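*Asks:* In what follows, structures are represented as C-alpha cells.
Computed from the coordinates by the stated procedures, all read-outs in this text should not be read as laboratory data. Keep in mind the model is a prediction, meaning the values are calculated, not measured. Cβ atoms are built from the backbone, for glycine too; each structure is taken alone.
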Structure I
C-alpha cells in the first residue's frame, strides 16, 4: 500500500498537548462559551500538534480527547453561515473557511494515524478500523458543511472520500465495527457506513434541500447508510445499479460514465425501508412511531421520503419537459416589489387616487407638454431595483439553469435564497417570466448558480388589499397575476406577499377597477410569496 502524501513534521513544533492526558488538561482552559475564540484555539493547537512528531498511539488518543469539543464549536459556528442567502457576505464566508479549516486539521490528524497503521507501527494495527472510519467521517463533515452553505463540494473532497474508502478496503477493515459516541442517534458505525453517509447525502440533491431537511437527512443516514452494501460485482436489480468510481472526483450517479475502479451499491434494503415508511405514512401512521423523529411532520415528511427514494433507489426519470443547452444572456431581479416595477414598467401608485400636480409638474407640462419621467427612471436606482446580468445554461418550458458570474464589480447583484420569487427576462424577449428558486449553489470563484422553476402563465402587475371591518381603508400593495395554462392544468392565479393566503379570504384586486375575489387554494408557498387560485365574488 502506498504511503500518504502528508505535510512534513517540524522539530520546532511545540503544541500545548501531546497525548490524551495533556489534551484533557488543556481543554479545561479553552473558553467554550466563547465559541469563536474556542474555535481559533482548537485550530491553532491542532495545527501545531499535526506538525509535532508524536507517538502514533498518543496522537490517536489526543485526537479522540478533543473530538467532542471540536464538534461542539463547529456546530455552533455553522449557525453563522447557514440559513443565509447567497452569495455569502464577507463575514459569513470567513466563518465558513475557519470551520472547514478546523475540520481539515482533524482529518489530517487521523491521516497521520493512518500512516502509522500503514507503516505497521506498534499498537496501531488493531486501531485501523477506527482510524479509517474517523478519516472518512471528517471528510464527510467537511462535505456536509459545503452542502449546508450551498457551496459546491470541490473535486479534491470527493477524491479524498473515495481514496479513504480504498485504504479501508486495502487494509481489510471497511466492515470493522466501530463506536462513534458523537453521533446523534446510533453509535455503531464502520468505515463503509461513514463512506455511504457522505455518498448518499451528496446524491440527495442537497442544493435544493432546506436546512431543516438537510439536518433530517443527515439524521436518517446515521441509521440507514448501513443498509447499502458495496460490492465489486453488479447486483441483480431491476434498475441500473449505482456505480461508484473509486478513482473519480465526482459524486456517483446512475447511468454515468464508465468507471475505472467500479464499486456497485446494493440499495434493496434501503429501498424497502423507504417504501414501507412511505406506505405507512399514507395510511396515517405518525412519523415518530416510524422512528423518523419527533419533529418530523406530515405531509412534508412523506414528500421528503418520496424525494429521497427517487434519488437513491430509482432509475433516472425523463424530464417532464425536454431541456436544451443554451448560452443566452438574461436579466433578472428578485423581490416581489421590484418584479412588479419591471413587469408594470412604472412606479407603483395607489390605484384610483387622483393627486394634484405639483408646481414642478405643472411647469414641466407647460415647458414640454408632459410630466418628466426622469424621477421614474431614477426609481430603480434609488430603491435598489437594478436588473442583474445572468446567463442561461440550459432551459425548458418549465425551468432554467442560470449562472451569475462573480467578475462584475459594477453589478454584484442581490442575494438569493431557496424558494424565493424571481423575475427573468431572456435576452431576446421584451417580457418577464416569473419563477421560483428551486436550488442554489455558489462555487469557490463566487459564481452563483440557480435552478429556476418557471411559474405557469403570463405575468401582469396588479394590486391587492384586504377587505373587512378590521381593515377599513387598507392600502393596496403590489401583487402579480398569472394567466391560466390549460395544457398544464394551471388555473389563473395571484402571486401575493407571504402570509396573505387564508382559505376563502376575500381580497380586493385592482384591474382597471376594484374587483373582489375569494382565495380558494394555496398552489405554491415560497420564502417570500404565495401563489393562490381564486374565484370571482359577485
Structure II
C-alpha cells in the first residue's frame, strides 16, 4: 500500500506531500490543475525515465519519495535476491539533477532503474484512460486467465523447465555446429596435431638450445681464454699460486714475532686452496669445451624446426605451440567422441520435453476450467455497470502438445460484444472508449481478487460514462477497494462520492509563480467539492443536497 508520496521540484510542484489511506482514495480537480503531474512524478519512483525539462527549478534537484507498506505482500525474496535491506515500510526514492543524471534508492540502498522498475511493478498498477489497448494484448489476456486459474506455482514450474529446455536446445545447436565443423576439419587438424606431437616440444627447449648454440659458435674464444686464465693462476714461474705460496712462506717465518701474522697466514692459505680449486675447475671446463660442428648442425636443425612451427602457427614460444597442440587434441576428441555428449544432451532434452508437455497440459486444463468463471464474473460486473447485454467470450486455441511455447499450448483471444444481437469480435473493433474502460475495470477487479497487488491507480478510467452508469462504476471501484488500495483520478461526482479519502488538487496563483497544491478534504469540504462537480463553481442548495445524498451512498 502506498502510504506517503513526497514530490519536490517537479513541473508545477515545488514541494508537495500526500498521505494516502487504505481502500478507495479519490483525486479531483480542474483540468490542468496537476493531477497527471502527480502520476508522472509517481512513475519516476516506479522506474520511468526522466527528462530535466520537467523540473520546476532548473538549478535544483528533483526528488520523489514514496513510502510503501509491504509487510503483507510476500515479496521479501525480491529483496534477498537483489541484496537489499527489507523493511515492512519500504521507501523508494529518485533523485534527478538538473544535468539529467539520475540516482535511485530502495531503503537508502542505491539501485539501477531496472531493479526499481521490477519492484515498482510489484507495488503499483497504474491504469490510465489510454491503457485500454492493453486488453487486446495476447500476453495480458493470458495473464487474466492464469490469475483466475490460480496456478502460479504450476506456471512458475513450467516456465522454469522451459527456460532450462531452451538453454539446452541452444547448447545442442551449438554442439551440433561445432561437431559438424570439427568433423569437416578433422583431417587437417589431425595433420597439424601429428606434426606438433612428432616434434616432441618442451617449454624451455628453445632458450636452452639457443644458449648452447651460442656457446658452440664461440668455443674457440672460450677455450683460448680459459687456457690463459689457467696459465696465469697455476702454471709458470710467475703464476698466481707460485707467488702466493712464496708469500705464505714469508709469513710463516714471521709468525713467531707476531700472533696477528699467524692469523693472516691462515687466511692466505685458505685463499690459496680456493684459487687452486678455481683453477682446477677452469682446467676441467676448458677440457670439456670442444669445437663440435656436428652438434652445431643438430641444434640448427632443431631450432629451424621450432622456428618453422612457430611461424606456421603465428606464435613466438614453445609454450604457445604446446597450447595449440592441446587445443587441437580437444577438437579432435570432440570430432571423434562429441556424438556421445550430443546423444546425452539430446536425451536430457527429450526428458525435459516430456515434462513440459505434461505441465503444459495441466496448465491448459486449469485455464479451460477458469474460462467460464471469468466470462461469468465479468458479465456480472459489466451488468452492474449498465452493460446487461455485454458478452465476453474467451477463445482458447490449443496447440498440438509438441508445439508448446513459453506459455504452454494455449492461445487465448478475448471476443466481445457490447450490445444484444451483435456478433462477438475483437474489442478494438466493437467497443467504445467508455465500454472498454468498464470492461477493463471488470477485468482488473477480477485480477485483484485472485492476486496480491498492493495498490491500483485509475487515471480517469471513467471516461465515456455518466449518470447512473457512473454511480455503478463507482460501486465496483468501492468493492474493489475491499481487497486492495485503490487511487482514482476522476471528474465524476458519482465516483468521487464513493471514496474513503478525498484529495483536491488545485493551482495556487497567490504569488508570482503558479504552484500545484493538494488538500485532503473533510466531510463539509467534500460536500462542496462534489456539489461543484455536479453543477459548477457556485452550487445551489439542490446541488449541495444532492452531494450529501451521494456521500451517504
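*Asks:* Suppose distance in nm of label points 7 Å out along Cα→Cβ at positions 380 and 508 works out to 3.2; of I, II, which structure was it derived from?
*Replies:* Numbers: I: 3.2; II: 4.7.
This value belongs to structure I.
*Asks:* Identify which of structures I, II gives the largest calculated value of relative contact order in percent (Cα under 8 Å, 6 or more apart). Could you put the intermediate results ahead of the total?
*Replies:* Details: I: 9; II: 22.
That would be structure II.
*Asks:* One of I, II was used to compute helix-only ellipticity at 222 nm (-39500 (n - 2.57) for each DSSP H run of 4 or more, over all residues; to 500), and the answer was -12000. Which one was it?
*Replies:* Working: I: -12000; II: -19000.
That value comes from structure I.
*Asks:* Check the numbers for Cα Rg over 2.2 N^0.38 Å, for residues 92-403 alone across I, II and tell me which is largest. Could you put the intermediate results ahead of the total?
*Replies:* Values: I: 1.38; II: 2.25.
Looking at the calculated values, the largest one is II.
*Asks:* I, II: which one has mean count of other Cβ atoms within 10 Å over residues 172-179, as calculated, at 16.2? Write out the running numbers ahead of the final one.
*Replies:* Numbers: I: 16.2; II: 13.8.
Structure I accounts for this read-out.
*Asks:* Ranked on mean projected area of the Cα convex hull in nm², which label among I, II comes first with the largest value?
*Replies:* Values: I: 32.6; II: 51.5.
Answer by largest value of mean projected area of the Cα convex hull in nm²: II.
*Asks:* To test your reading of the models, identify which of I, II gives 0.05 for FRET efficiency 1/(1 + (r/R0)^6) of positions 180 and 300 (r between Cβ atoms, R0 = 25 Å, to 0.05) when calculated.
*Replies:* On the way: I: 0.30; II: 0.05.
Answer by label: II.
*Asks:* Determine which structure produced the value 7.7 for distance in nm of label points 7 Å out along Cα→Cβ at positions 44 and 212, calculated from the coordinates; the candidates are I, II.
*Replies:* That value comes from structure II.
*Asks:* Ranked by FRET efficiency 1/(1 + (r/R0)^6) of positions 332 and 420 (r between Cβ atoms, R0 = 25 Å, to 0.05), which of I, II sits at the highest value? Kindly include the intermediate steps, with their values, before the conclusion.
*Replies:* On the way: I: 1.00; II: 0.00.
Comparing I, II by FRET efficiency 1/(1 + (r/R0)^6) of positions 332 and 420 (r between Cβ atoms, R0 = 25 Å, to 0.05), the maximum is at I.
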